[in-house]
Structure I
Amino acid sequence: MSSSPSALPPFPPFEIARGAKDARLLVICDHASAAIPADLGDLGVAPDMRYAHIAWDIGAAAVTRLLARRLACPAVLSGASRLVVDCNRPLGHPQSMPACSAGVPIPGNRHLDEAAIAARAEAWFTPYHRAVEAEVARLRRNGGVPAVISIHSFTPVMEGFERPWHVGVLWNRDPRLAEPALRGLSRRGDLVVGDNQPYSGRTMNYSLDIHAGAAGLPHVSFELRQDLLTGAADAERWADLLADVLAPSLADPGLYRARIY
């Protein structure tokens, strides 16, 4: 299966929401869109799965935009479905352009040749990551070391297991945002909070690792359960909650220092 590397994307490979000029925070969303470019058809995916979790993180884009607005900071959101290319996996990873996702076959991703893989990376993966990199660089020029927040969502049930967590805090070595967020969310008393659950930030945080962790920028990822994120009111609630939980850490001038853990 091949594709022309010179073909222009039919829709933008990323979206940027602008924030205040003095912002010191960036919010990113790796799985913001379920869009598939027309030249790839539907990748052979059944209609009922085209907007399921295998295609994108349901509700994550809305929370990302609202959270960035609450915190007066910029946001970068991916433009294409993770079935086209997963922006939170390194190129070459088995789930980068998966032939099967969560047990669902993706026929349009089988037997991709090197030209097709390169074309997708050039059209969707690389522009998104360049946009994140450019926003981080702009923030550094304008105000010094910035913090980076990533927003994802997860399914209530995985392989028959009912996930009890309402929200997960994913992190690797840097505790500066993760530990206060865990304490703040847990103190509410009405949330089941996952510490590196339902996924571990030690193994599944590619975008934060390359754009923040490697440079010593403070960072954390949030996972929101999708049955608690079904509409605009839910997105508003989560954006308010995360903004409140993050506020004390973000108000601390000592946060904004490069530190490798």
Structure II
Amino acid sequence: MLDKHQKLEAVGAPLLAPDEPPAFEVINPEGSAPYLLICDHASPRIPVALDRLGLDEGVLSEHIAWDIGIRDVARRLVERYDVTLVQSGYSRLVIDLNRYPTHPSATPERSGGVTVPGNQGLSPADVLHRADALFWPYHNAVSAALQRFLARGRVPAIISLHSFTPEYRGFRRPWHVGVLWHQDGRMAAPLLAGLEAIPGLCVGDNEPYSAKSPLGYSMDVHGMGAGLPHVLVEIRQDLISERAGAIQWADRLGALFSEILARPGLLKVERHATG
């Protein structure tokens, strides 16, 4: 497997046409909040050249293509809490920005029980081409945003926002929100405590997914790898699929983030053993 920091080189014609949106968007780059918000799965868009990957538009509106509702949560945090946000411009079905690009799950042939025709039999060159067009520009933008904090003499925290389906393989997920973390609990521990103190909430500690096996690319490289405080938050989609719910959850999380990050000594580089 390639080293996690190695840049892959593209082959062939550009994946994105000149009139298509860019691979990522940086919103409010000079925000005053002491953390960077990232949204790996903010869009269901497929590059025109890939012809919807052979899928119907209805399928591309579902969870397999993006994290429903999370873009509205992120935008509300930007508006109310003056946060800097880096968000993806294209669907995880093209290439998943929270997977190592050489891993098969980064360009799945099947997802959520759905066959993805445009991902069948991809060559290594095809995957590298997608990575160069979408994966590396996004992660380079995240790195650049973090460097802007450090250049101003500020150590930022990183908060990655995702959403999950209410049901998976017939199992009704009871959690309203999940906090994913591994080894570095500086953000996770107080966030779990704050959420658990809210009456009526069912809070998952590394649920409905675990960050311990495996840790996704974004938190592994930008968080653990850099020694920055970080956490990944998963919100159940039925709670944020409408804007009112997204606003409620953004305000709830924003208040907790502000309180946690105001704690003395939290915003510093602190490296933890990997593995």
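A short reminder: the numbers here are calculations on the coordinates, not readings from a lab. The structure displayed is predicted, hence computed values, not measured ones. Cβ atoms are built from the backbone, for glycine too; each structure is taken alone.
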Read-out mean count of other Cβ atoms within 10 Å over residues 67-74, computed value 21.0, structure in I, II: I
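Upon calculation of mean count of other Cβ atoms within 10 Å over residues 155-162 from the atomic coordinates, which of the structures I, II produces 10.2?
Of the structures listed, the value fits I.
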At a computed 17.8 (mean count of other Cβ atoms within 10 Å over residues 43-50), which of I, II: II
Distance in nm of label points 7 Å out along Cα→Cβ at positions 19 and 99 - structure with the largest value, from I, II: I
Entry that produces 13.8 once mean count of other Cβ atoms within 10 Å over residues 51-58 is calculated, selected from I, II: II
